[in-house]
Each structure stands twice: as C-alpha cells, then as structure tokens.
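Please find the structures below.
Values in this text are rule-based calculations from the coordinates and carry no lab data. Small disclaimer: the values here were computed from a predicted structure and weren't measured. Cβ atoms are built from the backbone, for glycine too; each structure is taken alone.
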Structure 1
Amino acid sequence: MQLDDELRALDAHYRSMPPVAAMDIAIAAREGDTLTLRAPLALNVNDKACAFGGSLVSLMTLAGWGLVTLRCHQLGIDADVFVADSEIRYLAPLYSDLQATAALAGSGWAPFDDALRSRGRARVRIAATVPLPDGGVATTLRAGYAAIARG
C-alpha cells in the first residue's frame, strides 16, 4: 500500500512515540471508514510464544485512535484525540503477526462531526478486532474516543 500524505503523517506520529515504535507498528490499509495496523509477532511475543496481550490491546487502541484522528483531519479540525474507555476480550491465542482493524461502531460519523464542529468536542465509539490466520478472532475491543479541538 502506498501511503498518502495524511497516512504518512499518522505513521510518523505513531513512530514518534517510543513504546509504539518499539512494537514496529505499520499502517497496513485504509479502506473507507476502516484502518488496519500490523506489527510483527517477533517484537510482540510473550513467554508462551504467542502475541502479548498488551501488544494486542495497544494495536487495536492505536488503530481506533488513528481512525478518529483521520476523521478530524478530514473535517479540517485540529484536535487532540484520547481513548476514554475500552472493553477488551481475549478469545484465542495468536501465534502469528498481529493485525488490527478498527471501524466505526455506531450509526455513522454525523453525530461526531456535528458535535466537534459546534462544541469543539465530541465522542465516538469504535470497534476493533485482531483476526486469527484461520479466519477466527483472537481479540476484540470496543472503545470510546474523545476529540477536543485545539485552540
């Protein structure tokens, strides 16, 4: 995938955070209202030779954060984005490279867009998953993100 300027900026932002850089996270895809990140198992492995739970939740959280950050940029609003809450389910161990896809978990961006434009702050729900190589699901996340316009 060739990264456009918006994704290059997001990738550079991820890499500017030392813990994220250590995970060797990369943007794998952006399709419509989804964002997919990947990271190698070798740098995110636990003592059982499977993906470290902290890496799984970090990858999903960062995919959601990136999706919301990209939406703010699309609106032309410079905003700080924060994860406000999350619920994680670990369903099966992952013994391969990590990949997380985040998507909007509601009925559309309109309520978020309207609130951010009118009040300078908004919340949105995002869902993310880490698939297994066989098509199952290793981990899921449902999270709330808050965006607050700067200035």
Structure 2
Amino acid sequence: MKHIDYPPVWLVAFLIIAWVQGTYYPMGMSFGPVWAALLGGLLVGGGFLLMLLAVMEFYKYKTTLVPRRDSSAFLQTGIFKRTRNPIYLGDLMVLAGFILYWDAPLSMPLIPIYLWVLEKRFILGEEKHLRQTYRAQYAAYENKVRRWL
C-alpha cells in the first residue's frame, strides 16, 4: 500500500467512481444542460493551473513535492502566499469539475470525502513535519496563510 499511497492515486480512484456513477447510474438526476459542463471545465482548468504554479515553486527551490519526504526548503512564495495547499486544492477543484462535467450529481459527496482523505493521510502529517522543522517560521506562516483559501 505504501507504494501507491499518493494523492494522485486517490484522485484517480475518486474520479473513476464519479465517472462510473455519472455514466452508468445517473438515477435520473442531472445538474442541467450547458452551465455544469462550462463550470466543470473552468474548475478542472483552474485546478491544473494551481497545481502547475505549485510544481513550479517546488522546482524553483529544488525540493520534493512527494508527500512524506523531508523537504529541503519551506515554500512561502508564489502561490504559497495565497494557500498552504495549492496542489491539494487543485485536486479538489479537478474532482469537483469532472463531477460537474460528467453530470454526476450523486458523486458530490465524494468532494468532502476526498478532502477528509487528504487531510488525514497527507496534510496533517506534512504540517506536523513543517511545525517541527521550521518552528517559529511555520507558526507565522500558518497564522498568515490559510490552509485552503
């Protein structure tokens, strides 16, 4: 399990569930015609943009973006000035966007469930590591920048 316990693997699993629900089990429910696909596309695009901005910061400071690995830098620039978790926020936006795009309203509960998985499996441990490694610097950052938005 350790080798596949990464956020993108969880995201793909949740996306598969949403796609199956929207495709094979719509249960007569729908978000509506065009607006859901448009909003879904904007969310997916915005999510990937957030992820790209974060990855660029990781490469700029030559630190790992793999969860549970020790970081060699504490990122507070770029997109990290606005949100402490831009990649995870991007993941949530991608999931929500595809749920809208695939017209899978019964999959909406997957969004808070995926959020819970991210927090329990990744975010809390990462924040603990940052708190222990960067102490006062992280405390100031945590007070200044919100976890999500």
On relative contact order in percent (Cα under 8 Å, 6 or more apart), which of the structures labelled 1, 2 is highest? 2
So helix-only ellipticity at 222 nm (-39500 (n - 2.57) for each DSSP H run of 4 or more, over all residues; to 500), computed for just one structure, reads -20500; which one of 1, 2 is that? 2
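For structures 1, 2, which has the highest computed value of distance in nm of label points 7 Å out along Cα→Cβ at positions 75 and 107?
2
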Taking mean count of other Cβ atoms within 10 Å over residues 43-50 for each of 1, 2, the highest value is that of structure 2
For which of 1, 2 does FRET efficiency 1/(1 + (r/R0)^6) of positions 35 and 83 (r between Cβ atoms, R0 = 30 Å, to 0.05), calculated from the coordinates, equal 1.00? 1
When semi-axes √(5λ) of the Cα gyration tensor in Å is calculated, the result is 31, 16, 13; to which of the structures 1, 2 does this value belong? 2
